[in-house]
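Down below are the structures I want you to see.
FYI, it's all coordinate maths here, none of it is from the lab. Keep in mind that this is a model prediction, so the values were computed, not measured. Cβ atoms are built from the backbone, for glycine too; each structure is taken alone.
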Structure I
Amino acid sequence: MNMLLNLESPVTTAHRAKLAYIYVRQSTAGQVRQHQESTELQYRLVDRAALFGWPKERIEVIDDDLGKSGTSSDSRGGFQRLIAEIGLGKAGLVLSLDASRLARNNHDWHQLLELCSLFGVLIADGERVYDPCAYHDRLLLGLSGIMSEAELHQIKLRLHQGERQKAARGELRVPLPAGLAYGRDGRIGFNPDEE
C-alpha cells in the first residue's frame, strides 16, 4: 500500500461532530469598504464547510475582526475567541481564505497550530484541508505562517521607502493638527473652515 498515493480527505466523523469555524478578517476599515468581494468570498466559505459535511447549523462564522490588522492578536477579539473555542475542544475545523487572515505573526500562528494539533482540529483554506498533526501538513502550515509574516514585513518596507522618496522630493504630506490645512500651493496655513 503506497501512502504517497493516499489523497483521501482527513475530515472524519469525529471532526464533523464538532463545530466548523469560519474566520473572516480584513486588515482595515478601508479594505472592508473597498474590497467587498474579498469579504463576500470569505463568507462563502460556509458553503465550503458544508461541502466537507458540516451541517449549516454547526458552522460558526467569526467576523469580529473585520477592519483589524493581523499583526497581533491583542486587539482581535475574534481571534482570541477562536483560540478559546479550540482550547475548549469545540472545534473540528478552522476555515479561512488563506493563512494571512488568521495571523500575520509567527507567535499567534504557531499558537494556533499547536492548539489545533493538541485538540485534533483541521485547518482549511481556499485550496485544501491540512491536518496539523501530520508532519507534512504542519510543515506547510508553518511555512505559510512564515511567508505571511515576511509578506507583511515587505509591505511595510515598501510603504516606508515610498514615504522616504516623497520626503526627499519634498512631496510628503503628513496629517496636520486641528486648525491647520494644506493650501492649493502645498503650503501649510490656517484652515479656512472654522469648525
Structure II
Amino acid sequence: MTDTILDLGPQTLVVARLAERVTDEQLSAATPCPDYAVRHLLGHLVGLAAAFRDAARKDLGATTDTSPNTALPDIGPGWREELPKVFDELAGAWRDPDAWTGMTRAGGVDLPGAVAGAVAVDELVVHGWDLARATGQEYVPDPAALEASYGFLRAAAEAPDRPAIFGPVVPAPDGAPLLDRTVGLSGRAPGWRP
C-alpha cells in the first residue's frame, strides 16, 4: 500500500483545527457517515487515533482489538483536550520507522505495519472531509496525505474482494479535483451537504 514513511502530523493538525472550531450546537448535526452525528464522528476520531497510535507502537490490547463497529462512538466531556493530545501521539508514533514494518493490529484485524499506516492516513483524510462538510468548514487536506489516501482507496476499489468497510464507489466527473475523486472512492458523494 505504501513504500514510504508518511508524516501524519500535517494531516492530524488539519483535522484538529477543524475539530477545535466545532461548536456545541453542531455536535448533533448530520455527517456523511450514516448513523453518525458530529459527536459520533469526533468520538470515532478519538478512538481511531488511539488505536492506530498503539498499532504503530505494536502495543496490542483493548484499543487495537476492538472493532470500530462494536458500539456507536461518542465523545466524553474532555474531548476538546483529548483529541489534539491523541493526534499528537498518533503522529509521533508513526514517525518511528519501525511502525511501518512487521505486523500489527487495528480494529481487531492483524495487518502489516505499512498497511496500518495507510489505513490511518486514509481515515484522517476522509473523516477530515466528513467533519468539514458536516460543520460547513473549508477543507484543505495535507497534499501528501491526500495522495496516499487516493492511492490506498484506488487499490481497494480495484480489488476483486473490496473491503466491506467502504461503500460503493461514487464516480467523480472527469477532471474532478483529487479530493473529490478520493471521497468518491471511499463511497461518499463528493457533493454531499447537510
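Going by Rg/Rh (Cα atoms, Kirkwood Rh), for residues 24-71 alone, which of structures I, II comes out largest?
Largest value of Rg/Rh (Cα atoms, Kirkwood Rh), for residues 24-71 alone: II.
With Rg/Rh (Cα atoms, Kirkwood Rh) coming out at 1.13, pick the structure among I, II it was computed from.
Working: I: 1.13; II: 0.93.
Going through each structure in turn, the value belongs to I.
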Checklist entry - Just checking, which of I, II has the largest value of mean count of other Cβ atoms within 10 Å over residues 120-127? => result II
Next on the checklist: When helix-only ellipticity at 222 nm (-39500 (n - 2.57) for each DSSP H run of 4 or more, over all residues; to 500) is computed for each of I, II, which one produces -16500?
Outcome noted: II
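Taking distance in nm of label points 7 Å out along Cα→Cβ at positions 16 and 144 as the quantity of interest, name the structure among I, II where it is greatest. List each step's numbers first, then the result.
Details: I: 2.2; II: 1.7.
Once distance in nm of label points 7 Å out along Cα→Cβ at positions 16 and 144 is worked out for each structure, I has the highest.
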Item to check | Value 26, calculated as relative contact order in percent (Cα under 8 Å, 6 or more apart), assigned to which of I, II | outcome: II
Checklist entry - Upon calculation of semi-axes √(5λ) of the Cα gyration tensor in Å, for residues 56-111 alone from the atomic coordinates, which of the structures I, II produces 18, 13, 11? => result I
